[in-house]
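Input: structures, listed below.
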Structure I
Amino acid sequence: MSLKLSVALITKNEEANLRRTLASVRWANEIVIVDCGSTDRTAEIAREFGARFFVEEWKGFGAQKNSALAKCTGDWVLALDADEEVSAELAAEIQALLSEGPECDAYYLPRRNFFLGRWIRHGGYWPDPKLRLFRRGAAAFEERAVHETANCPGRTGRLKRFLLHHAYPTLDEYLEHMNRYSALGAQRAVARGKTSRNWAAFVWNVYLTPVATFEYNYFLRLGFLDGREGLLLHLYHSAYVSWKYAKAWEQTRGQGATYI
């Protein structure tokens, strides 16, 4: 490649995923990892692949990822999650792009999401474009508690090949993940005043919104075509929405804040 590529990611206790992720980008010029106190073999695996490994206190998803971006020295950056894998086809497409000279400042990558080992093709989970490849300094992550995304004010394009997202191999991992994310989502809801203190808002947020979310993704967006895995995914995702608003209500119960 005529342009140098850095790979940036954040970790905590990712030994189950990290080797697969790093093996898929061993062709990159640099790997930068910001860890927040792993107690497993994460650091050992990172050193095995020659990664630049930093340990920092947790600052939130967006801020932690931006810290990793700031440490990159390449002309371009590929931002990954520790449970993602760059397919061989995407690796070839990125290398060709950086050899020929990109026309855009940043690129969206389609992502295949796996749930219980099944590629989820419907319900809004495919092609699931993510802005992950960009000229260094051209993009940054939103500094929010959860569901952070990268933004680029410049020109963006789309690649054709895909990331592989090995998100939830077991139900236990999915439910634990959704429990943590619903707590973070509740913090954001509280900050935005969406705490369901009056009865109508409580019913809307805790019951009706989750039901509508399930019906929209499972029926209108054809999630039912993904079999049992699709049913479980959309059922429990709607439960996550309910948990988020219920936790927001719980956190502010009895307080004199402004509520919807």
Structure II
Amino acid sequence: MLRLIAIEFKRGLLMLRRYPVEMAGQLVVITLIFYGLFLGARYVAGPAAQFGDRLDALIVGYVLWTLTMFAVGDLSWGLMSEAREGTLEQVFLSPFGPLRVYLARNLAALLVVLAFNLAILLVLLVLTGARLRFVGAALWPLLAALLSAYGIGYALGAMALYFKRIQAFLNLFQFVMMFLIMASLEQAQGPARLAGALLPVAPAAGILRDLLARGLPFDPGAFAVALFNGLFYLALGLWLFLRAVHLTKRRGLLGGY
């Protein structure tokens, strides 16, 4: 498995070296979208506007959203691209099997994705003047958020493997993920707070806002909920992906497009 991860990591570096403009373009576009929204909000609020920790919380949510969108969409877009290019069968003919290949690909790409989102975060902090409280404990809710996001990614990958073309659904799902992450459900009461604990990524996003933007201490109980949430959605996504692999092979849909 380690050799497979190393091979996929080398593959990712080759893709970056061969197509550097695409990654740079994504960095610029993602940063400018948020900065444009920030300038618009500041203009509407007036020159004396004081956003306080709301701006910090918004930046945390936005950067987490960009990170989870990589985790959610990478597998689905990759499957659709390989089905279109005719290389999907090669992955399934690998002695490692499709699940291990894509798990290794996700783990290999994670380091690059984290570095990319860290760059976005630093640029946004410079442009907006926001100040976050970086603490080591934030790594734990970040891990829980990634587990949940990759679980959703494998569930969507199952759809992409079976139906082949789900671009419109993926584009729509970006806004669903934005709501789950940007809405401060951790501050809600009653049913809304319970829903926030059950929805994917939402519990971990709330902990990250509390730690980085509001300066609150680490809450082990809230982290336990976020970790269980992440493990549940990861297990569900992997099960759905394996079911899709089985059905695709059984019905002879692997080579179809």
field: Label whose coordinates, when log10 I(q)/I(0) by the Debye sum over Cα atoms at q = 0.25 Å⁻¹, for residues 54-101 alone is calculated, return -1.03 (choices I, II)
entry: I
message: With Cα Rg over 2.2 N^0.38 Å, for residues 22-61 alone coming out at 1.36, pick the structure among I, II it was computed from.
response: II
query: 18 is what came out when relative contact order in percent (Cα under 8 Å, 6 or more apart) was calculated for one structure; which of I, II is it?
result: I
message: As an exercise: helix-only ellipticity at 222 nm (-39500 (n - 2.57) for each DSSP H run of 4 or more, over all residues; to 500), calculated from one structure in I, II, equals -26500. Which structure is it?
response: II
field: percent of Cα pairs over 17 Å apart, for residues 6-77 alone - structure with the largest value, from I, II
entry: II
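Rule-based calculations on the coordinates, nothing more; no lab input. Keep in mind it's a predicted model, so treat the numbers as computed, not measured.
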